[in-house]
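Undergrad: Following this line, the structures themselves.
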Structure 1
Amino acid sequence: MHQLVILRGNSGSGKTTTAKALHEQLADTLLISQDVIRRDMLAEKDKPNSPNIALIDLIARFGLQHEKVVIVEGILSAARYGQMLEGLIAATDRSFVYYYDLPFEETLHRHASRAKAHEFGADSMRRWFQPHDFLGVPGEQAIPASWSQDMVVRHILADLNS
């Protein structure tokens with residue numbers, strides 16, 4: 001059975017850390033990071049109709065055809081990525097959609113402990129911050145600030161195994 005995990009939220013919320021932990025713990029997974037596709041592979045800004053949106057979709061569909069679990073993670077704003085993500089959800093047997101619904105202060109606190117904290121600061125994060133940017137799809141789950149990294153991973157693994 002093909003499964004799709006979508007991890008979304010603001011910069012510094014914990015999406016990438018969670019995605020990497022899931023990727024390490026699950027067999028037959030494909031991890032797709034918005035930052036890797038957009039910044040590292042295509043060297044493009046995040047703007048409407050950017051080529052990275054189509055490439056994320058293409059890679060995810062490839063994974064759904066060949067892997068058991070596809071993990072897509074990133075800020076993935078609803079306005080820019082929502083239509084593509086909804087198409088992926090419709091194309092899979094089981095999908096699990098999570099949104100890190102954290103206050104700005106918490107994302108800033110988490111960002112400070114990251115290795116790339118020196119790459120950008122509070123001003124940039126404030127400009128990018130989009131509170132409560134839910135997709136509004138059935139079954140979408142909010143991840144609250146009170147959950148530890150371990151709790152988030154355990155919760156998602158339990159969902160996948162249910």
Structure 2
Amino acid sequence: MVRSSRILDPTSRRIVRALDRDPRAAVGGLAETLGLARGTVQSRIAQLFDGRTLRPTSTTVPPETLGYSIRAVVTAEVDQDRFEEAMVALQEIPTIIECVATSGQNDLLCQVVARDTDDLYAVGQRILRCPGIRRTATSIVLKELIAYRTIPLLES
């Protein structure tokens with residue numbers, strides 16, 4: 001998990017909220033809207049990206065607009081002696097859009113996308129063939145009920 005080296009202060013939180021509302025906002029416009037100096041906004045944005053506080057991949061295209069109409073969650077057990085090898089192989093699968101290490105019965109939780117159920121089956125088989133992957137389980141996402149969000153955290 002990527003952790004920021006510092007907690008966002010109120011000024012950085014205001015900038016992130018403004019960027020979340022309008023990701024294409026110009027630095028000058030943000031400075032004016034927020035009542036901050038242009039240099040302050042510019043340097044804060046640079047720090048947020050350099051410190052990996054802002055996800056460099058936060059500009060997202062919904063997978064369905066690219067023809068991937070199915071989203072699923074794949075959990076996997078990994079032979080711990082081959083964990084790094086498994087991660088290298090999983091990185092090569094472009095339809096894995098997120099992979100996190102978990103505690104409990106499974107070691108990994110991967111969010112994957114597929115064009116149809118046959119494609120999803122193929123993705124699952126490709127994951128299972130990765131070195132060190134012992135077993136997988138796949139659950140199809142039926143409906144997104146709460147989209148990924150951080151605005152409520154910025155406002156707390």
Structure 3
Amino acid sequence: MCKEVNNIATIVELVTDVISPAIKEPFELVDVEYEKMRTDYVLRILIDKPGGITVEDTSLLSEMISPLLDEIKPDPFPAQYMLEVSSPGLERPLKTKDSLSKAIDHYINVSLYQAIDKMKVIEGVLTAFDGETLTLTYMDKTREKTITIPYKAVAKARLAVKL
């Protein structure tokens with residue numbers, strides 16, 4: 001299992017390095033995911049642009065990305081895979097410090113490696129991010145509270161839809 005996880009991480013890193021330079025403005029590479037779904041492997045490239053991406057955009061990007069992947073030698077993929085280029089959706093992942101900086105004043109979901117104030121998952125408005133610390137304002141029952149989270153404690157972060 002550990003070898004497969006390392007291989008997936010290596011594939012994601014390699015694909016990101018190969019396609020990143022080709023993704024030009026107004027497009028933004030949000031994430032690269034590689035996973036096995038039932039019997040098939042899926043390489044998912046999440047791309048966004050201001051106003052969202054269209055079906056035409058995904059088609060154009062697929063045609064641009066596919067040949068770049070074919071040029072990777074030696075072939076890092078253990079089996080055939082399906083290439084999926086799509087939008088990250090409303091709950092887009094926030095995987096980089098830059099994406100977190102752009103999410104200030106937005107409602108986000110943060111999962112932590114270890115609990116802080118007895119919480120491992122926190123949803124609230126990201127009020128500040130200085131590159132090392134996130135500051136979130138969240139509701140605890142009927143009281144508004146603020147929490148400071150070290151960036152290194154964040155396992156996952158994403159935009160969230162407030163219900």
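Undergrad: Using relative contact order in percent (Cα under 8 Å, 6 or more apart) as the calculated read-out, with 35 as its value, let me know the right label among 1, 2, 3.
TA: Label of the originating structure: 1.
Undergrad: Match the computed value -8000 of helix-only ellipticity at 222 nm (-39500 (n - 2.57) for each DSSP H run of 4 or more, over all residues; to 500) to one of the structures 1, 2, 3, and report its label.
TA: The read-out was computed on structure 3.
The numbers here are math on the coordinates, done by the rules we state, and not lab data. Because the structure is predicted, anything quoted here is derived from the model rather than measured.
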